[in-house]
1. Comparing P, Q, where is distance in nm of label points 7 Å out along Cα→Cβ at positions 28 and 76 highest?
2. Quick check for you: by FRET efficiency 1/(1 + (r/R0)^6) of positions 36 and 116 (r between Cβ atoms, R0 = 41 Å, to 0.05), which of P, Q is greatest?
3. As an exercise: helix-only ellipticity at 222 nm (-39500 (n - 2.57) for each DSSP H run of 4 or more, over all residues; to 500), calculated from one structure in P, Q, equals 0. Which structure is it?
4. Tell me which of P, Q gives 87 when you compute volume of the Cα convex hull per residue in Å³, for residues 52-107 alone.
5. Once mean count of other Cβ atoms within 10 Å over residues 60-67 is calculated for all of P, Q, which comes out largest?
6. Quick check on the output: 23.5 is Kirkwood radius over Cα pairs in Å, derived from one of P, Q. Which one produced it?
7. If distance in nm of label points 7 Å out along Cα→Cβ at positions 4 and 68 computes to 2.7, which of P, Q did it come from?
8. If relative contact order in percent (Cα under 8 Å, 6 or more apart) is computed to be 29, which of P, Q is the source?
Structure P
Amino acid sequence: MNSDVTILILAALLAVIMQIPAWLKIRRLGLRVKQRDAEVLSLQDDLRALCAGAAGVGGHVERMEQQLRRLAERQDQLDLRDPVSQSYGHAIRLVQKGASVDELMSECGLVRGEAELLMRLHRLNS
């Protein structure tokens, strides 16, 4: 019986020894999983930071678009008040009604070159 017990102990010991490489591999895989988990957490933090930054940029773009619209509206208002712009607008309307270069010069205070240019532009658009 002694030999039976010895054989059983040796067989059990051999089974344990044969499992050591598998246990080592499981341990290495466990360490890899922990490393990957840490990498995933780090990437999640990076992604959160990027999303927060993108939201900030979106707000900045929206504010810039609002400012651009306000500036465009203000420019339009200033253009309406500009006497030079008004005289050119009046001259263009006269050209469209068939006015001559001399009429443009006398009514709008344009020099001959400006009046001729408006006439040429009108002919191109007609």
Structure Q
Amino acid sequence: MHYSEVPALGDVYLEDSFVLDITEDADALSFTIEAVLTEQHPDYTPPKPGEQYCYADAQLIFPNTSAVQWISRAATPYTDASGEVDLGNIDQMDRVDDHWRISGDWGEVLVYTNDLPELRLRSGSPS
């Protein structure tokens, strides 16, 4: 299953969203992201001048994890032309059997959970 088939993520484009932080708790994995909202998303607004997309500060959460297995990790931050720092994008996110396989410049991780991922926009978003 591709992430776009998850109801909470159907109107989000992760491949151009920026990962700002990754947090692993006892029962959850969370990505702090600047999410790209598509025009179909209820919180979509036209892009700001000089931006290509509508960005919203969000948490991409994998709740009730039974295991998190890192295949690789890279904490090399990237700095864009405006001086903002991020860890890259989420290049791939697919459900494979009993886990989610997620990868990007920041690494690759397998997340074992029976629950669907959640996207929580921070208040005041989109930015």
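No lab work stands behind these numbers, since they all come straight from the coordinates. Since we're looking at a predicted model, the values are computed, not measured. Cβ atoms are built from the backbone, for glycine too; each structure is taken alone.
1. Details: P: 7.2; Q: 3.1.
If we compare distance in nm of label points 7 Å out along Cα→Cβ at positions 28 and 76 over P, Q, the biggest value is for P.
2. Working: P: 0.00; Q: 1.00.
By FRET efficiency 1/(1 + (r/R0)^6) of positions 36 and 116 (r between Cβ atoms, R0 = 41 Å, to 0.05), the leading structure of P, Q is Q.
3. Details: P: -33000; Q: 0.
Only one of P, Q returns 0 for helix-only ellipticity at 222 nm (-39500 (n - 2.57) for each DSSP H run of 4 or more, over all residues; to 500), namely Q.
4. It was calculated from structure P.
5. Numbers: P: 10.0; Q: 17.0.
The maximum falls on structure Q.
6. The read-out comes from structure P.
7. Numbers: P: 9.3; Q: 2.7.
Traced to structure Q.
8. Numbers: P: 12; Q: 29.
This value belongs to structure Q.
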